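Next come the structures, one after another.
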Structure 1
Amino acid sequence: MSKRSGVLIIACGVLAREIVALIRANQWQHMTVQCLPAEWHNTPDKIPNGVRNKIRDARDRFARIFVAYADCGTGGQLDQVLKEEGVERISGAHCYEFFAGAKTFAELSDAEPGTFYLTDFLAQHFDRLIYRGLGLDRHPQLMSDYFGNYRKLVYLAQMEKPRLVAKAREVAKYLDLEFEYRFSGYGDLGRALIDLNGKTTAWLS
């Protein structure tokens with residue numbers, strides 16, 4: 001008899017808080033989440049092999065594995081890894097799309113292609129991941145290289161926190177971008193995990 005049980009969610013560290021909150025709120029005790037570094041947003045070439053290693057390390061211990069990453073700038077390489085490993089991921093090009101929902105995100109992109117997006121995590125950790133992570137603290141002349149083509153900042157909020165709204169406005173001012181606030185909640189991330197739970201509960205019971 002196989003000793004594999006439960007569901008492993010391999011996720012980007014950017015999504016850790018939201019996924020853990022959903023697991024706790026729904027009492028999905030058969031679900032476990034393991035995260036890869038949020039900093040890999042800046043070096044997406046690390047994501048495919050990082051995910052592959054997690055899958056292979058966990059395959060003998062879990063009945064099902066699901067990847068909570070979008071393509072995230074890997075240029076299709078993550079999808080190739082998942083095809084080879086026989087594992088599904090949440091649909092979308094990046095987390096902004098599945099937080100906003102595909103239809104809303106398409107509308108936002110069409111309205112202003114030069115849009116920079118923030119989530120709760122990225123608003124809270126902008127200084128670490130973007131300002132210092134991209135070296136803008138040491139090389140401010142890189143600002144135009146990174147952000148010269150952007151015109152607008154859209155903050156897709158998962159929770160309604162005035163402190164994070166204020167931080168997002170501060171970021172928009174720093175980047176000299178028009179600011180827009182949208183409460184998205186968990187969007188398609190929540191729906192994907194609910195669907196995953198429906199697919200696995202009967203199988204595991």
Structure 2
Amino acid sequence: MALAKKTTPIADRLLVIACGMIAREVLAVKERNGLEHLDLICLPAEFHYRPNRIPPAMDKAITEAKDKGYRHIFAGYADCGTAGSLDHVLEKHGVERVAGPHCFAFYQGNAAFEAIADDDMTSFYMTDFLCRQFDAFFMKPLKLDKHPELIKDFFGNYEKVVYLAQTDDPELDRVAENAAELLGLAYERRPTGYGDLTLALTDAAAEIGRA
């Protein structure tokens with residue numbers, strides 16, 4: 001008879017409340033680092049384009065998590081366009097987040113991003129998620145599939161597509177390359193892996209043992 005696998009009580013687990021855009025990456029970091037006591041719930045990925053919805057949704061999610069018994073909670077977000085509003089919510093609850101202005105920065109490493117931020121002002125960033133969801137997040141909402149003449153209106157001020165690659169996936173590479181060609185932009189691929197996200201999550205998990 002097999003013994004039942006012991007599970008860590010909720011009070012001793014780490015709940016990560018993350019942007020849906022980085023769900024796959026959070027789970028990859030969990031698996032690679034053996035963070036078995038890490039649980040994940042996600043807020044809608046579309047909030048990436050509606051940052052004003054992030055703070056109230058996070059406030060509600062944290063409150064509900066605490067009601068369920070979670071004592072250790074971490075926000076899988078950077079500031080992400082909330083202009084400090086997310087930090088006000090997190091401070092109220094005593095919850096930390098990933099450092100940095102947005103995922104494009106922490107994937108590259110915040111220090112590395114700061115060094116090239118000015119040069120990247122005219123770069124259109126893509127990630128693994130945005131490659132997978134290029135049609136759903138760009139082509140259809142902006143109606144570029146039906147009105148390609150709008151491409152110049154939306155992307156005319158960009159000079160290049162920069163694909164921040166979390167993984168080595170030829171299919172995603174092709175999506176990013178094709179997007180650059182479609183948008184009439186130069187193309188650059190930067191292999192970043194998970195950047196500062198790995199350290200942020202492993203540090204948050206380690207804090208449970210020090211609490």
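Every number in this text was worked out from the coordinates using simple rules, so none of it is lab data. Remember, it's a predicted structure, so these values are computed and weren't measured experimentally. Cβ atoms are built from the backbone, for glycine too; each structure is taken alone.
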Q) Here mean count of other Cβ atoms within 10 Å over residues 75-82 was calculated and came to 16.1; which of the structures 1, 2 was it taken from? A) 1
**Q.** Comparison of 1, 2 by distance in nm of label points 7 Å out along Cα→Cβ at positions 35 and 67 - largest value held by
**A.** 2
Q. Thinking of 1, 2, which structure, once distance in nm of label points 7 Å out along Cα→Cβ at positions 59 and 91 is computed, gives back 2.7?
A. 1
Q: Compute Rg/Rh (Cα atoms, Kirkwood Rh) for each of 1, 2 and report the one that scores greatest.
A: 2
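To test your reading of the models, identify which of 1, 2 gives 18.1 for mean count of other Cβ atoms within 10 Å over residues 107-114 when calculated. Please report the intermediate quantities before stating the final value.
Details: 1: 13.0; 2: 18.1.
Matching structure: 2.
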Q. Distance in nm of label points 7 Å out along Cα→Cβ at positions 139 and 171 was computed and gave 1.4; which structure, 1, 2, did it come from?
A. 2
